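Heads up, there are several structures right after this.
Just so it is clear, none of the values below were taken in a lab; they were calculated from the coordinates. Predicted model, so just to flag it, every value in this text is computed and none were measured. Cβ atoms are built from the backbone, for glycine too; each structure is taken alone.
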Structure I
Amino acid sequence: MEPRVHPVSSTDGVTLTVEEYGSPGRAASVVFLPALGVPVAYYRPLFRAWMLSGRHILGVELRGMPQSPVADLRRDSFGYAHLVREDLPAVFTDPAVAAADRIVLVGHSLGGQLALLSGAARTVRPDAVVTLGTGTSSPFARSGRLARAQRAAGVRFVGAVTCSLGYWPGHRFGFGGRQPRTLMSDWGYEARHGRYRLRGDRTDYETALGNLAVPALLIDIAGDRMITRSAVDHLAARLPADVDRATVDAVPDHFLWARRAPEKVISRVESWLTSRGL
């Protein structure tokens, strides 16, 4: 089944794209945010399987990706604050999203960070937040001196290349796709310091996260080497004590579970949503 595609205009005229699967029903609708550099089309096996379980799904193509391109990443740079304060509110006003009585904001990796940050700052008002393979990129969450040193070196490398070129050519390095300097600056700050500070945004996001007012479930993928359980632990420690946690034994990879074993993740999320009356 092909999705229904909805163009959404953000505040500066960039056209975002929302793919819709199924129709609103008695259960809450899911708004899904992808990982860094991953097009929403990658998740179509996940969306189709989830729709068949009876859930209404709306997948968002993040700014700069193939269905919502930005031609010049050096000139038209953007960061987390733009996504959290401009793009996501625009998505929530789209009729396909606004028609839902209740919304669960679900994000994978970076998408989970954006879901938590926007929910904590209340730039959008979901009824719950679910993160999948979302955690800190900080070396602090790595076990052992060698692992911490390797992660720290990787973070420095990303920063150095981005500063040199004026953007991050992740398509050449196998991480993150082509991304603007501001966004990678936000990513790098959290990776270096283990806390959020968004360029152009004076909000104290660490305090906001600690006061997150909606139910949240953080899921880690067993065997995920990019975002380990300890990386999720690090992020969870910055949230209210009553956030829920789960580990899903799917494909042991940061990305492939979404295409090869989506049902395992769907089952765990659906169990939690049912317990919450969503």
Structure II
Amino acid sequence: MLYLEAPPRLIETEIFSSMPDRFRRKGVRTEWADANRPGHPIDCFIEGPSFDADGNLYIVDIPFGRIFRIAPDGTWSLAVEYDGWPNGLKIATDGRILVADYRHGLMELDVEAARMQSVLTSRNSESFRGCNDLHIAKNGDIFFTDQGQTGLHDPTGRVYRLSASGRLDCLLSTGISPNGLVLDANETVLFVAMTRDNAVWRLPFMRDGSVSKVGRFCSMFGASGPDGVTMDDSGRLFVAHASLGHVFVFAANGELIARIKSCRGSTCTNVAIGGKRRDRLYITESATGTVLVADIGSLDASLQRA
């Protein structure tokens, strides 16, 4: 990883909240765990953090088909349990809760009815390979990744855009395990974590909405790779790494400027910015079922002093 002037600054985390024992499924075997965590028993695997307007943090529990709501005081409640594998979750500005489900495609959570409903299940009558994460543009367009079991051996992961009008465009079909994604502030560039490539790709948009000159924005290392991503108001990219126990922070030019260290496990899978001043980064550490938090306002102050 690249840093130009000084080693990246280290930011510590603390535990915001851990899944209560009453919700943990101990000793339960799942098909998802057999495929994705072979030989490792799990009682949960949390992902997809996103805040609603009231400050509640929603997260998913992939292998057990559950979505939880965590109140600002850290109290957990079950929003829904269904027959699916919810992987990514984002809450739109209008309050809609959209989910990228590995089994069922794009879905929406009806909180009041405590049920899931389909938004998009296929493309041209073909099922998706396994939807992973999503990002919602300002105009309501939904960008999502179709990861499946792709990797360096099978670079056919896809990145889609579902427009607010209902049109579905495949923006990329050569992804190496496409995962988390986020638009820049101007919504002219899409950043996509390619987990098995251990890199984040940069997808610039052309005037007609297509992408061209796709390249690697940053490269990493490790047994797994970059997973969920988000971007702050200053254009810094926060990248959760699923095996290194860190969230890496990159400047707009690709320079590594900080690393945020997990105080719990090493499986940092996704991130969301919260707090009244948007100065807190919340991180899902999936292996332990823990949500971590870091003060990224201190990152601003330390960089100003540098």
Structure III
Amino acid sequence: MVNRAVAFCVKGTHMMLTATAITSLVKNYQAVTPMKILVLIEDVYQDDVDFIRSIPNLYGRTQISVDFWQPPYEFMNHVSEGVSTGPRLPKMTLWRLFLPYYFSNYDQLAYLDNDILLTTDINDLFDQLATTDTLGGVLDYEDVTRPQHNRAKDFFLPDTSQYINSGVFVTNIAAYQNQVPSDKMLELINKRNYPYGDQSILNIAFYNHIHLLPWRFNLQYDERLLKKFEPLAPIHVSEISEQLNHPGIIHFAANGYFPYPWVKFTAKTKWERMWWETFIDIKRKQLETLS
């Protein structure tokens, strides 16, 4: 049996997003095989930790367990103080790059950003990766929808034909470690500052060793943005649009075009309503435990 784990990284108030994402994972889990959720935390409340541990039991998914871990400080301590991850990204985004070294006792590991919702069994994501693959991810929409903007030079890459979004990726851990040992990863991180921090580094490190996943495993734009960019990239937009009604992982990564569901009271789109429905469901269960 393949030993699999899902990892999240969270600081402070983003725990609310993590709890919602984990709830969506738990509610859509159909397999009887065990699943471990690993949450790397910093500056969070113990009460929140205790409750999130109980989420699988609240939904009758006793085959899932949630463990909390310190961030990979032993690796981060070797990241140069001068390294910047850009104006929008905190340095903690580098944590995800060290996950396969930190959790080397697993065969496969999936990393998920906190601003996601799962609508399928997480094993569907793992199953996309063959034993011969190293890393799987979905193309980043910012390049896909604007092909006339060739940013390969800015990203220190020969091309962006396999440039994936780092908010969702899955890896065979042994292959990840063999392809890029931890000292090589640190060397790459400390080499220069990158425009998109961890995402740039991940794509450089595994250039030509990335297995592209179907769009549905990291749906980053909804109909509004796809319609906007359809004249620029009609083929890709058509491919993405065909999978909107069969999502696997919804990623609220619209690059500032629209507010996130949790920063405004009124939910207008289908995806925004799904996020609030999931949040309300787990919040109701949490309040019930208090009473």
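Key figures
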{"read-out": "Identity of the structure behind 11.5 (criterion: mean count of other Cβ atoms within 10 Å over residues 163-170, calculated), options I, II, III", "value": "II"}
{"read-out": "Structure with the greatest value (metric distance in nm of label points 7 Å out along Cα→Cβ at positions 139 and 171, set I, II, III)", "value": "I"}
{"read-out": "For 1.25 (Cα Rg over 2.2 N^0.38 Å, for residues 67-122 alone, calculated) the corresponding structure among I, II, III", "value": "I"}
